[in-house]
Structure 1
Amino acid sequence: MAEIKPENIEVILATDCGSTTTKAILIEKRDGQYRLIVRGEAPTTVEAPFEDVTMGVLNAVGEVEELSGRKLLDENEKIISPRAKDGQKIGTDIYISTSSAGGGLQMMVAGVVRSMTAESAERAALGAGAIVMDVIASNDKRKPYQQIERIRHLRPDMILLSGGIDGGTTTHVVELAELIAAADPRPRLGSSYKLPVIYAGNIQARGAVSDSLKEKVDLIITDNLRPVLERENLLPAREAIHDLFLEHVMAQAPGYRKLMGWTDTPIMPTPGAVGLIIKTISEIEGIEVVGVDIGGATTDVFSVFQGVFNRTVSANLGMSYSVSNVFAEAGLPNVMRWVPFHMEERDLRNRVKNKMIRPTTIPQSMEELIFEQAIAKEALRLAFIQHKNFATVLKGVQQQRTIADAFDQKASGGTLVNMMTLNMLIGSGGVLSHAPRRQQSALMMIDAFLPEGITRLSVDSIFMMPQLGVLSTVHPQAATEVFNKDCLIHLGTCVAPAGDSKEGKEMLKYHLEFPDGRVEDGKLMFGELKCFPLGFDEKTALPLKAKVVLEPGGRLDVGAGPGAKMETTVSGGVVGIILDGRGRPFVLPTDDAIRVRKLKEWMNATNIYPTKALERV
C-alpha cells in the first residue's frame with residue numbers, strides 16, 4: 001500500500017461491515033475543516049445467499065454516492081481512487097474499512113498465572129478488538145483434559161499464549177504449549193489452514209514451545225508480554241493479532257480478500273478501531289476518558305486512565321439477545337428500583353422474553369421505555385464493575401508475595417479507574433444513541449457510572465467511532481475534527497460532590513455565570529438534582545462554556561479536595577449543566593413511596609420524560 005500524506009487527503013470514504021448492517025460515511029475538507037458530508041447503509045452480505053461482503057459495501061457506498069452527488073464507483077463497480085482534481089466531484093483520496101461481520105475476531109488466551117501473565121494476554125487480545133472466549137491458565141482449577149476439551153469445543157480464530165518473565169522458569173508455559181498441541185485445535189472459519197497461535201512469553205522457552213507446536217499450528221513468535229514483572233509490553237502482540245486477523249480470519253470470510261485489495265489501510269476489527277479513537281482523543285486532549293458501547297448481545301467498555309488503555313467485553317450483557325442475562329445477573333429488585341410505578345413480575349418477565357424473541361422491537365409506550373432504560377442502567381452498571389475489576393495496576397508488582405499469593409486468583413492490584421479524575425464519559429449503542437430525548441441518555445449514564453466531581457457527558461450520534469478509529473492511524477487531525485463536530489453529541493457536564501452525606505445536609509453552594517449574562521446562585525441539598533440549560537455557539541457549533549464557583553459542604557469533594565472551593569469553566573450541550581446532589585456513594589431510598597417520589601422528582605428536574613406522561617404512570 002502506497003504511503004498517503006495527510007496533507008493530500010481531502011476526501012475520505014470509510015465503511016464499517018457490521019454483523020447485520022454495513023455503514024458508509026463520506027468526509028470532506030471544506031473551508032479548512034474536515035466534516036461528515038453524508039452517511040449510507042445497507043445489509044451486510046457475508047452470509048448466504050450472497051456470501052460476498054463487498055456487495056453490501058457497494059450498496060452502502062452507492063447510497064452515499066446518490067446522497068452526496070459525488071461519483072465514487074466506476075462502471076465496473078470499483079471504488080474510484082484517487083480523487084479527480086480541478087474541482088470535479090469524482091473519487092476519493094482514501095478508502096478505509098473496519099469489520100465485525102461473521103462474529104468479529106474470537107480468541108482464546110493462555111497464560112501461566114491467571115491473575116498475572118494470563119490477564120496481560122487477555123488485555124492484549126481485548127485491546128486488539130477480540131472477543132475473548134476463554135482464558136486457560138495453569139492455576140484455573142481445571143484438569144488438563146477439561147482444558148483440552150474446551151479448546152476443541154470453542155474453535156477460536158486464534159490463540160495467544162504467554163507466560164513467564166524473560167529468563168525465568170519455562171516449565172509451566174511449555175506445559176501449556178503441549179496442552180494446545182494435544183488439543184490439535186481447528187479454526188472456526190475454513191478448514192484449509194492451520195490455526196494461528198501467537199507465542200508472547202518467556203524468550204527462554206521459545207525453542208521448546210516451537211518444538212511442541214510447529215507441526216500442529218501456524219506458530220508466530222513475538223516479544224514477551226511481561227518481559228519483567230513490573231512492565232507490560234502489549235503492542236507487539238496486538239500488532240501480531242491485527243496482522244493474523246487480516247491474513248487468516250478475514251481471508252477466509254466470503255469476499256474479504258477482494259475488500260482488502262480495495263482499502264488503503266489494513267481492515268481493523270470494529271472494537272479495536274473504537275478503542276483507537278478513544279485513545280487518540282485522550283492523547284490529543286490530555287484527558288481521562290471512559291467510553292461504552294451497549295449492543296444487543298454485548299457491552300464493550302473502554303477507558304484511558306494514567307495513560308493506560310483498557311477494554312473489556314461483557315459478552316452476556318446486552319439489550320436484546322442478552323437482555324435475559326442482564327435481568328438474571330442484576331436481579332429483579334435492582335432493575336425495578338429505577339421504575340417509578342408497580343409492575344407485576346410475570347408481566348416483567350414476559351416483556352424480557354419478548355425482547356429476546358423479537359430483538360429489533362422498540363418500546364411502544366412510556367411504561368415500556370422506562371422499563372427498558374432501567375434494564376440499560378443495570379447492564380451498564382454491571383459491565384462497568386467488570387471493567388473496573390479488570391483495569392488494574394500490574395499484579396505482583398512492588399509487593400512482597402509468596403508463591404501461594406501468586407497462584408491465588410483473588411490476589412489483585414488496585415483499579416486504575418478513578419471517577420474523580422475522569423474528564424469525559426462517551427456513550428454509544430442504540431439505547432443511548434437513539435433515546436427519544438438526550439436527557440434520557442445523560443441520566444442513564446449518570447445513574448450507571450456514578451461520575452464524581454466534574455465530568456463531560458456525550459453520546460456517539462450515528463456510531464461513526466469505528467471508521468474514525470481507522471482514520472486516526474493515517475490522519476489524526478481529520479479523525480479528531482469529525483469526532484468532535486459530527487460524531488459526538490455533547491450532552492453537557494455533570495457536577496457531583498463525592499463523600500458521605502445525609503438528608504437535610506447541604507451538598508454544594510454554586511455560582512454559575514452564563515455567556516448570555518445569566519447568573520445562577522443557590523444551594524444544592526442532599527437528594528436533589530438540578531439542571532441548567534447551556535447550549536451551543538451558533539457560529540462554531542461547539543458547546544458554550546459557563547464560569548462556575550463550587551463550594552462543597554463539609555468534607556465533600558468536587559475535584560479540588562475535601563471541602564475545597566473550586567473555580568473553573570464547564571461545557572454545555574443538549575442537556576446543559578446537571579448538579580447531582582444524590583451523594584457518592586449513591587443509595588436509593590428503601591421506602592417504596594419515597595423512592596418513587598424521588599425518581600419522579602429527578603426525572604422532572606432533568607425533563608427526561610413529558611411531565612403529563614409521568615403523571616399517568
Structure 2
Amino acid sequence: MKRVRIFIGCLLLATTTTWSQPMVKPVVEDLLFPSISVNPSGYVGERLSASYKNRILAQDVDRLVAPFRNRTETSCWQSEFWGKWFTSAVLAYRYQPLPWLKEKLDEAVEGLLKTQTPDGYIGNYADDKHLAAWDIWGRKYCMLGLLAYHDLTGDQPSLEAAGKIADHLMAELGQQKLPIVKLGNHRGMAATSVLEPVCLLYARTGQKKYLDFAEEIVRQWETPDGPQLISKSSIPVAERFPKPASNWYGWEQGQKAYEMMSCYEGLLELYRLTGKGEYKKAVENTWLSISETEINAAGSGSSVECWFHGKDHQDQPVYHYQETCVTATWIKLNQQLLRLTGETRYADAIEQTFYNALLAAMNPDGSDWAKYTPLAGQRLPGTEQCGMGLNCCNASGPRGLFTFPLTTVMSGKKGVQINFFASGSYGVTTPGKQKMKVIQETNYPESGKIRITLQLEKQENLQVSVRIPAWSTESTLLVNGVPLPVEAGKTADIQRLWKTADQIELSLDMRGRLIRAGTSPGSYAIMRGPVLLSRDERLSPPDLDAVLQPVTGKNGFVELQASEQKKPGFWMTFTGRFVPESYAEKGSDPVPVVLCDYASAGYAAEGLPFFKVWFPQLFDPRK
C-alpha cells in the first residue's frame with residue numbers, strides 16, 4: 001500500500017491540506033469550498049481538541065476491523081463503525097494533520113483491505129446472509145471511508161477496493177434479481193443510501209456503470225415498494241407512510257430520520273453529476289419540511305429515531321428524543337446545501353445545531369457521546385451496540401463536529417464567505433490564486449463582537465461575504481471603521497480592493513429572545529444569539545418545577561445579565577428576572593433566576609443533575 005508521510009515542523013501551527021480532484025467534472029459545481037488550513041482557538045478549539053484526543057485518537061482500530069475478518073453476522077450493524085470512525089478521523093486529520101493520526105488511518109485501511117475477498121466483498125455478514133438487514137448499509141460506510149482515504153492521500157488501492165465493493169454489490173443484486181429498495185430496513189432507505197459513495201465513485205473513476213447504478217437506485221425509489229423520496233418530497237416527512245403495524249425499526253418504517261437524510265445527501269451528489277433540477281428540488285422541499293415541522297429549539301429532532309412532527313411536541317417529555325446520529329446527519333445535509341448554494345439559511349441551521357444539540361451530546365472531555373439528548377431530564381449515556389464497545393452515536397457525533405472548522409470560512413469564485421464566527425485563523429485561496437488568512441478575534445457566542453483581519457501578500461479586488469444571522473435583527477458592520485448596511489438572514493457582500501491588515505468589525509444582537517411552543521398557554525424557552533438557554537439544578541433556586549414567567553422589556557426581549565465569573569462546570573451563565581407562580585391576590589414580585597447554555601446543562605463531575613429548557617406557563621381561563 002502506498003504510504004504518505006506527513007512532516008510537521010511545529011504541531012501548534014496551522015497546517016495545509018489538499019483535496020484530490022475527481023476525474024469527472026460535475027455538471028453543477030459548488031459555490032463554496034473548504035478552507036485549506038484552519039487553526040481555531042477558544043471554546044470551539046477546546047471542543048475539537050477534546051474529541052480529537054479522547055475519541056478519534058483513542059479508538060481501537062483493530063476492534064473495528066475484527067468483524068470483517070470473522071464474517072458471521074446475520075442481522076446487526078457492526079460494519080458501520082469502521083466507516084463512521086474513519087470518515088470522522090479523516091475530517092479531524094484535515095483539521096489538524098498530526099502524524100500519529102495518519103498512522104492510525106493507514107493502519108485502518110491496511111487492516112480493512114486485508115479482509116476483502118477475491119470477489120470484492122468487504123463486510124461482516126455470513127455468506128448465506130449477504131444483502132440482509134444492515135449488510136449494504138455497512139458496505140456503504142466502508143466505501144465512504146476508502147474514498148475519503150483516496151481523496152486525502154491519492155492512494156490508488158483504496159479507490160480500487162471501493163470499486164470492487166460496488167462491483168460485487170451490483171453483481172449480487174443482478175444475479176439474485178433483487179430490487180435494492182426491498183432489502184434491509186426502512187423502505188429501502190438504509191440500503192439505497194449507498195447512492196452517495198456510488199456517485200463519488202463515478203466522479204473519481206469516470207466509469208459509467210456507477211452512474212447507471214446510481215440512476216437505477218433513484219428509479220427504484222419511485223416504485224410502489226420504494227421510499228418515493230422525490231415524489232413525496234412535498235409531503236411532511238412525518239406523514240409520508242403509515243406507522244408500522246408491528247416492527248418499528250423494520251422495512252415498513254418510512255419516517256426513519258437518519259437514513260432518509262443520508263439518501264438525500266446521495267441525491268445531491270447525483271444532482272452535481274447530472275444537473276437534474278428535480279433532484280435538488282426534492283432535497284430543498286424535504287429540508288424545508290424538516291426545518292418547519294421537526295427541528296426544535298436545540299437544532300435537532302426525532303423520537304425513537306423517526307420524524308414525528310416534533311416541533312409541535314418539543315415542550316413535552318419525548319421518548320428517545322433527538323438521536324445524535326440525526327443531529328450529525330442534519331448538520332452534514334446542511335453542509336452539502338451550504339457549499340452547493342452558499343445560502344445563509346443553511347449556515348444558520350448548522351450553527352444552531354452545532355452549539356446546542358451537537359455539543360450537548362458530547363461529554364465535556366470528548367470521550368463519549370449521548371445517544372439521545374432530551375430538552376428536560378438528565379444526560380444519560382447510550383448503551384453499547386453489537387458488542388463493539390461503542391454505539392452508532394459515538395461514531396456519528398464527530399462526523400458532525402469536524403465539519404465545522406473547515407467550513408467556518410470558505411472560498412469561492414468571487415472571493416471568500418465567512419459562515420461562522422470562531423476565534424482563530426483560516427487559510428483560503430483567493431480568486432487571484434494567492435493564499436489569504438482570515439483571522440477572527442472573538443469570544444462569540446459569549447458576546448456578539450467579532451473582529452476579522454485579512455492577511456494577503458498583495459492587494460486584490462475580491463468579495464468578502466459575511467453571514468448576518470437571521471436572528472440578529474440589530475447588527476452593525478464596519479470595514480476599516482466605515483459602517484456598511486446589513487440585513488438579517490443574508491450575507492453582507494463587500495466587494496472592494498482588499499489589502500493586508502484590512503479589518504471588518506461585526507456586532508450582533510445578543511438580546512434574549514423568547515421561543516414559544518405548544519398552545520393554551522404553552523411554554524417558553526429563551527435563546528441568546530445561537531445558544532439555547534437552560535435551567536440546571538446545580539444553579540440557584542427556585543426549584544426546577546417552579547412555574548416561572550419571564551420578564552420582558554417593551555420590545556419583547558428578555559434582559560439577561562452575564563455572570564462576572566465563570567461557574568465551575570458551565571460554559572456560560574446568565575441571570576434573568578422571572579415572576580414565580582403565586583396564589584396571592586396581588587401576585588409575586590420578579591425573582592432572579594440563573595440560566596446556563598444548553599450544552600453545559602446536565603453535566604457534572606459527579607452525578608447526573610437534572611435540567612430543564614422549557615418554562616411551562618399557567619393556564620388562565622380569562623385568556
Structure 3
Amino acid sequence: MAINEYFRQPIKMQNKLLSFLCAFFLIALTLVILHSCANIASPSGGDYDVTPPVVKKTTPNFNALNVKTKTIVIEFDENIKIEKPMEKVIITPPQRNFPIIQAIGKKAIIKLEDELQPNTTYTIDFTDAIVDNNEGNPLENFSISFSTGDNLDTLAVSGKVLAAMNLEPEQGIYVGIHSNLHDSAFTKLPFERISRTDSRGNFTIRGMAPGKYKIYALNDLNRDYKYDNPQETIAFLDSVISPSTAPAVRQDTIFNKDDSTKIDTIKTVSYTQFLPNNVLLRSFLSDFQRQYLQKYERPEPYKLMLYFAAPTTLPTFKLLNPPVENDDWYIKETSRYNDTITLWITDSLIYKTDSIRMKINYVRTDSANRNFLYTDTIHFTYRPPKEKKSTSSKEKEKEEQIIRFLSLQHNIQSNHEIYQPIRLEFEQPIINFDSTHVKLFIEKDSVFEPVNYKIIKDTLNIRKYELRPRWEPGGKYRFLVDSAAFKSYYGLWNNKIDQNFSVKSLEQYGNLLIVMYGLPENKDVYVELLDKSDKPIRKTLVKKNEAKFQDLHPGTYYARLFIDENGDGEWTTGNYEEKRQPEEVYYYPRYYEIRAYTDHEESWDINEVPITQQKPLEITKNKPEEKKRRNPEADRTSTSSSRSTNPFLQNPF
C-alpha cells in the first residue's frame with residue numbers, strides 16, 4: 001500500500017493495520033531470539049594450556065651475591081598460586097620463624113622473618129608448589145639461590161629415606177647436614193642446611209660448600225631442627241659424605257607437535273651431576289618409651305591388674321593391708337614384655353577384704369627421660385555391680401538354680417589346620433592340671449583310638465596350655481574333656497567338652513622352598529611371608545641358605561627378611577645413643593603364587609634389585625603421588641624440554 005493511500009484510509013482502519021504490523025514484528029523478533037538461544041555454543045578458548053609458569057625476573061637476581069634484603073620477589077609470565085607452602089617450600093638454612101610466603105597476581109613473594117646470616121648461601125626450594133592460576137600446571141624442581149657474602153655455594157647431595165622396618169618411603173621428613181662431625185651435633189645443634197622428602201622419599205640438599213658432612217633424617221616434632229625427643233623418627237649415616245660434581249649426559253625426548261605419539265628428536269644433553277646422589281637413610285623410631293604405671297584396677301575381688309605405659313622390667317610387690325608375712329598370697333600372670341600384670345589372689349582372707357593397700361617398686365621415667373626405680377603405694381577397692389531387681393520369687397529361684405561353670409576356651413575348628421596345635425585357656429587359674437582328664441582320639445575303622453600328645457604349659461599365662469599331637473592328614477578326631485575335672489582357686493568346676501573334628505588333608509596345602517643368595521655369613525636370617533596388606537603371617541629361620549614353608553594355604557604371598565644381628569629372633573630397631581643401626585630388611589621384589597598340593601621352589605638373591613626398588617608397589621602403603629595433569633596430552637610432553645625453557649632451573653640431580 002502506498003504511503004499516500006495509507007493516509008487516505010479512515011482512522012479506524014489505520015489503527016488496525018498498525019496493530020497487525022506491530023504484532024507481526026514482535027512474533028518475528030521472538031522467533032529470531034529463540035533460534036539464537038537454541039544454537040548457543042561455547043566460545044573457543046584456543047589451545048589447552050599445559051605449560052607451567054615461566055620465570056621472568058627475580059629480586060634479588062638468581063645466584064646474587066652480597067644480598068641484604070629479606071624480601072624475595074619472583075615474577076612470572078602469568079598469574080600463579082603457591083600450594084601448601086608450609087609443606088612444600090624448603091628454605092635453607094632452616095628458619096626458626098617460618099617466613100611469609102604468598103602469591104599476588106604474577107608474583108611470588110617471600111619475606112624472611114629470621115635475621116640473615118653473614119657469608120651464607122640461601123636456597124629457596126619450591127619443589128612443585130608453584131602452579132599456574134588457571135590449569136594448575138606445576139613448575140617442578142624450581143629453586144632460587146643467593147648469598148649474603150662474596151661466594152655462592154652450589155654443591156648438592158641427594159638420596160632417599162625409607163622406613164627401616166618395612167622399606168616404606170618416608171614422606172615429609174627433614175633431611176639435614178652438619179659440618180660438625182661430633183655425634184652430639186645432631187642432638188644439640190640445629191641443622192646447617194635441610195631438605196624435605198617428597199612422596200617417594202626422595203630429597204636434595206642444595207647450596208652446600210665443599211667439605212665433610214654428616215647427614216641425618218629427622219621427623220622434627222618441635223621444629224627446632226635437632227634430635228632432642230626420643231619420640232621423633234630419625235635416621236643417620238655411619239659414614240661421612242663429601243659433596244662433589246662430575247660431568248654427565250642425559251637423553252631428552254622431544255615429541256612431534258602435530259602428533260604427540262611420535263618422537264620428533266632425541267637430544268643428548270650435557271650437564272653437571274652432583275654427587276653423592278644415592279644416599280640411603282633408613283629411618284626408625286627409638287625403642288625408648290616413657291615408663292610409668294598407667295592405671296590399676298580390681299575388676300574382681302580376687303583379681304588385681306596393673307597396666308604400664310611401656311615394656312618394663314618386672315616390678316616387685318609387698319602387701320601392706322591386710323598384712324602378710326610372705327608372698328604366697330597370689331599367682332602372677334604377665335604379658336610378654338611385662339606391660340600388663342595380673343595378680344590372682346589365692347588367699348580367701350585377702351580377696352574377701354574390701355580394700356587392699358600394696359607397695360610397688362617399678363621403673364619410671366623422669367622429665368629428663370632417665371629411668372629410675374620408683375616406690376609407690378596404691379589402693380585397690382572392689383565395688384560389686386548392682387544387683388538386678390527380681391520381679392518375682394520364681395525368677396530369683398531360677399537364677400539360684402543356674403550352675404556357674406569354669407569357662408574353658410579352645411581353638412578347635414570343625415576342619416582344623418594341620419599345623420595348629422590345640423590351645424586351651426581357662427577362665428581362672430586352676431589348682432591342678434591333670435592331663436588324664438584331657439583325651440584325644442582318632443577314628444580308625446569306625447572305632448576311636450587314643451592319640452598321644454605332648455602338653456606344654458605357657459610360661460607367662462598360667463591359664464594357658466598347648467596340646468601338640470602328630471596330626472594325620474585328613475584324619476577324623478574326637479576331643480574330650482571330662483566334666484568337673486578341673487577346679488579353680490575360686491571354687492568353679494569345668495563343664496564337659498566333647499567335640500568331633502577333622503584335620504585338613506595335604507591336598508589342601510602347598511609348600512614353598514626359597515633358596516637364598518647374597519646372605520651375610522655367620523648371622524641369623526629370618527624370612528617372613530606377608531599377606532596383601534604387608535602383614536606377616538609366617539616366619540622361619542634360614543638354614544643352609546634355605547627358607548622352608550610347609551602347609552600354606554593357596555594364594556598370593558609376599559616376602560621380606562631381616563638380618564638378626566642380636567639373635568633374639570625379632571626385628572630390632574636402632575638407637576642413636578648407642579650408634580646402633582636398625583637391623584637390615586630386604587623385600588622380595590615380586591610375589592609367590594601358591595597352588596594347592598604343589599611344591600614350589602624359588603630363588604631369591606637379596607642384592608639382585610636395589611633396596612630402594614625392592615618393595616612391590618602392590619603392598620606399598622605410601623604410594624608415590626601422581627603428577628596432576630588435567631590434560632592427558634601433557635603426559636606425552638618432555639619434562640626436560642620444559643626445564644630447558646626456564647633459565648632459572650638448576651641442573652637435575
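None of the figures in this text is laboratory data; all of them are computed from the coordinates on show. Because the structure is a prediction, the values reported are computed rather than measured. Cβ atoms are built from the backbone, for glycine too; each structure is taken alone.
With FRET efficiency 1/(1 + (r/R0)^6) of positions 270 and 550 (r between Cβ atoms, R0 = 41 Å, to 0.05) coming out at 0.10, pick the structure among 1, 2, 3 it was computed from.
3
Ranked by distance in nm of label points 7 Å out along Cα→Cβ at positions 86 and 174, which of 1, 2, 3 sits at the highest value?
1
Compare Cα Rg over 2.2 N^0.38 Å across structures 1, 2, 3 and report the one with the greatest value.
Answer by largest value of Cα Rg over 2.2 N^0.38 Å: 3.
Mean count of other Cβ atoms within 10 Å over residues 262-269 computed as 11.5: which structure among 1, 2, 3?
Label of the source structure: 3.
From which structure (1, 2, 3) was semi-axes √(5λ) of the Cα gyration tensor in Å, for residues 54-109 alone calculated, if the value obtained is 19, 17, 9?
Derived from 3, not from the others.
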